[in-house]
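Below you'll find a set of structures to go through.
Derivation of every value follows stated rules applied to the coordinates shown; laboratory data play no part. Fair warning: this is a prediction, and the values are worked out from it, not measured in the lab. Cβ atoms are built from the backbone, for glycine too; each structure is taken alone.
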Structure 1
Amino acid sequence: MSKITSLYDAFKEIHDAKQCENFLYDLCTHAEIKAFSERWLIARLLWYDRLSYKIIHEKTSVSITTITRIARFLHHENDGYKAVLALGDWHVDINSVSDSKKALDSLCRALMKSTKSQDIFNSFLSDLCAPSEIKSMNERWSVVNYLVQKKFSYNEIREFSGVSIATITRVARFLNHEKYNGYKSVSKSLGIYNEQRENTSIKDDIISMGKMNAHTRAKSS
């Protein structure tokens, strides 16, 4: 079996904001990306502009509860936000806080900067994300590691990784059939993508799922 790469390895291979954006669209749900972008925006506003929670809420529509949580992580927790803030100029134009594209671009640049060391990356994710969100991202990326080798059934991947079939199916769809090519681009950069079967079809996924279902039925009979 090929080396299993980590989420840190993956982000370290990303070289520009567009590639990072595509990777995030494969790795995360749209709701997760929106939440991560907002949290990083709030951290920047708190750090540079020293705005009150009330003003930040009025400008961004982010809840006071979320702003308070971000402030706690910024000032009292893992130092992940602070470590990345120290690596660049992250000032925010207060008149463009509603620009989701700019917020995502800044998040991508922050994630790339955070790979300066694994400690900074881990601390930044711990400040930015809930433990359950980090767990989900790690699970999805672990599934990619198996899928790109193109020699394991969904059932085998479930046994190796402990990840649900529903998650494996979603990851396979984004790896093979969605428009972003984020998973594929990064896994190729890491040298873990099996080029011999570049064009995995929907039919292949259906066959794999059918084999898994037959195996499950046989075990239960």
Structure 2
Amino acid sequence: MTILFSPKDAQLFQANLLVTSNASNGAVRTVALSGLGYEKHGQINVNISELDFGKVKFKENKDTTFDVNNTGDTTLLITNMQIDNSADSAFSVIGFSGQDSIPSLGTKKYTMRFSPKSVKSYSKPLTISSNSRIFKDITINLIGEGVINNHVGDDRKSEGSIQITPNPAHDSFKLCSNGMIRKIEIYNLNGIKILEIENSEIIDLKNFNAGIYYIKTGNNILPLIKY
């Protein structure tokens, strides 16, 4: 027997299937049916919150790259990358034409350039805008120092990538990371924060309704299905 599930809305559906037959005992069998309907969408995910160019000789350039990931199940559109440079424009995005697309579960690499025009420290936010379901804008802090003599500095400070296990989850889930997890935030599909936890890798889900949630730590954003 094949049962077709065609959800019309993004929600949990439940029903009972009654099976009758000409069996001698005349028993009616009940089969519980359930399914979760959801809307396909792209979801931006960046595993760094800071890009550190280190020390760069003023009037010279240094390029470094970072990845933007799409953890959603349809194409993600990157609609803008904006740097609040004001008059002293030391940071720039190389090769971004105004709009990019990243396929489902895909990754795109972007190049940032630091061109200090004087001997001083620089710090500016880079805002990445997209058509993501939630967290449409992601901010990365760009820092660097213009110097007279060139010294090599660290390229970036990474929070590390994260993985949710198990997913889907019922009673609890665990965050696995190659970096330090300081704070975990859980959001519903409307982008409303419903829980914030610090210094914990295992999260209890017993009081959560079945559905889709987003787990955020730093700029890492991953979907979680609770059943």
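Here Cα extents along the principal axes in Å has been calculated and equals 94, 37, 24, so which of 1, 2 was it run on? The correct label is 2.
Looking across 1, 2, the calculation of helix-only ellipticity at 222 nm (-39500 (n - 2.57) for each DSSP H run of 4 or more, over all residues; to 500) that yields -21000 traces back to 1. Taking relative contact order in percent (Cα under 8 Å, 6 or more apart) as the quantity of interest, name the structure among 1, 2 where it is greatest. Structure 1 gives the largest value of relative contact order in percent (Cα under 8 Å, 6 or more apart) among 1, 2. Each of 1, 2 could give distance in nm of label points 7 Å out along Cα→Cβ at positions 23 and 135, but the derived value 2.4 comes from 1. Suppose you compute FRET efficiency 1/(1 + (r/R0)^6) of positions 95 and 143 (r between Cβ atoms, R0 = 25 Å, to 0.05) for every structure in 1, 2: which one lands on 0.05? Attributed to the structure labelled 1. In terms of mean count of other Cβ atoms within 10 Å over residues 7-14, the structure with the greatest value among 1, 2 is 1.
Which one of 1, 2 has FRET efficiency 1/(1 + (r/R0)^6) of positions 119 and 191 (r between Cβ atoms, R0 = 35 Å, to 0.05), as calculated from the coordinates, equal to 0.90? Corresponding structure: 1.
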